[in-house]
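Student: Right after this note come the structures.
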Structure I
Amino acid sequence: MPAKKVPTQIYELYRFGLYLKGILGFFELSVGLFLYFNTKAELHQLLLIIAQEELIEDPNDPFIAFLQNLLIHFTDNIQSIAVTFLILHGVAKCLLIYGLVRNYLWVYPIAVIVFLLFILQQGYYLTHTFSQGVAWIMLLNTIVLGLIGYEWWYIKKHHKHF
């Protein structure tokens, strides 16, 4: 007798959430590697090249001013921390998402623990410095964590070989 499948709408939402988190994990990994291979001066030069037209149009553009201010305070120590965080975070997400997409059953409990730790870390960050972006990512992580937990429960309940 074939195993029962998770209800289609929930399963599609689950898969969408996994792919979205996989894309975000790959983005984090890419940004971490980009920061690793570029100096502060190169990042500043790149910002000027990218923002050149905007600066001509509006020299006081608030977004460009924000990025320039960010680079002014971007020390080698902060860069090292950002590189380490982004690369480790990105690799962990990509590996876990790969295991979940491939339905490796041993990945489910690890993914639940790791994503729960990510959510706790984001919650801790939000208690000190509010960021709308972090709040949205935390919400996405919470939804995906719930979907992973549901998928894991459903598989355990309906598969005899777990």
Structure II
Amino acid sequence: MIRRRRAFTLIEFIGLLPILLVILGMSYTLMARVERMAARESACRQDDARLRDVVRRIQADAARAGEASAGESPEGSRLTLRGPGLDVTYASDASGVARSERSADQPETRFTWPMRRLKLSFRTENIGPRPRIIWIVAAMEVPMDVGPERVYTLATAAALGEGGGP
């Protein structure tokens, strides 16, 4: 008489448990890593979009300005643009970039772009006797799973006065 086997024996099941636990542990580790990487990617994309917005805004303000001054301090970097009816200051620090605009007939308006891993610095370049180009240098720290963080640097320019494009 032939006996049919319909299920696992207890010994077979106990032998299979460690293999299943190892597979589950590895899949959990991989899923956690994928979630961390997705969160980092999302944060980097948000910072990238904010950086593009800041650069476009600076270029538009520079096109309307007649004079510019840039400076560095331990807290961060500062850019001041002045022109007819225009007095705008950009300040970059560890928390992000802030834009404040003052005019004679309206209260000060302030807008902030939060950027955690981005550091902006501003420089002016003289063409002739006065500044005509504003350099915007962005350094973004990108955390890596293994090893030190990488720093990516982007430099773009804004023309002071008429035009305002790079």
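Bear in mind these aren't lab numbers, they're just calculated from the coordinates by the rules spelled out. All values reported here derive from a predicted model rather than from experimental measurement. Cβ atoms are built from the backbone, for glycine too; each structure is taken alone.
Student: To test your reading of the models, identify which of I, II gives -12500 for helix-only ellipticity at 222 nm (-39500 (n - 2.57) for each DSSP H run of 4 or more, over all residues; to 500) when calculated.
Tutor: II
Student: Given a value of 18 for relative contact order in percent (Cα under 8 Å, 6 or more apart), calculated from one of I, II, which structure does it belong to?
Tutor: Of the structures listed, the value fits II.
Student: Moving on to the next point. Which one of I, II has Rg and Dmax of the Cα atoms in Å, for residues 47-118 alone, as calculated from the coordinates, equal to 12.2, 36?
Tutor: II
Student: I've got another one for you. Work out distance in nm of label points 7 Å out along Cα→Cβ at positions 31 and 103 for each of structures I, II, then name the structure with the largest result.
Tutor: Max of distance in nm of label points 7 Å out along Cα→Cβ at positions 31 and 103: II.
Student: Out of I, II, which one gives 18.2 for Kirkwood radius over Cα pairs in Å as computed from the coordinates?
Tutor: Source structure: I.
Student: A value of 10.2 was derived for mean count of other Cβ atoms within 10 Å over residues 55-62; which structure in I, II was it taken from?
Tutor: Considering all the candidates, the number was obtained from I.
Student: Kindly point out which one of I, II the value 8.5 was derived from, the read-out being distance in nm of label points 7 Å out along Cα→Cβ at positions 7 and 127.
Tutor: For distance in nm of label points 7 Å out along Cα→Cβ at positions 7 and 127, the value 8.5 is produced by structure II.
Student: Moving to a separate point now. Match the computed value 4.3 of distance in nm of label points 7 Å out along Cα→Cβ at positions 39 and 143 to one of the structures I, II, and report its label.
Tutor: Answer by label: I.
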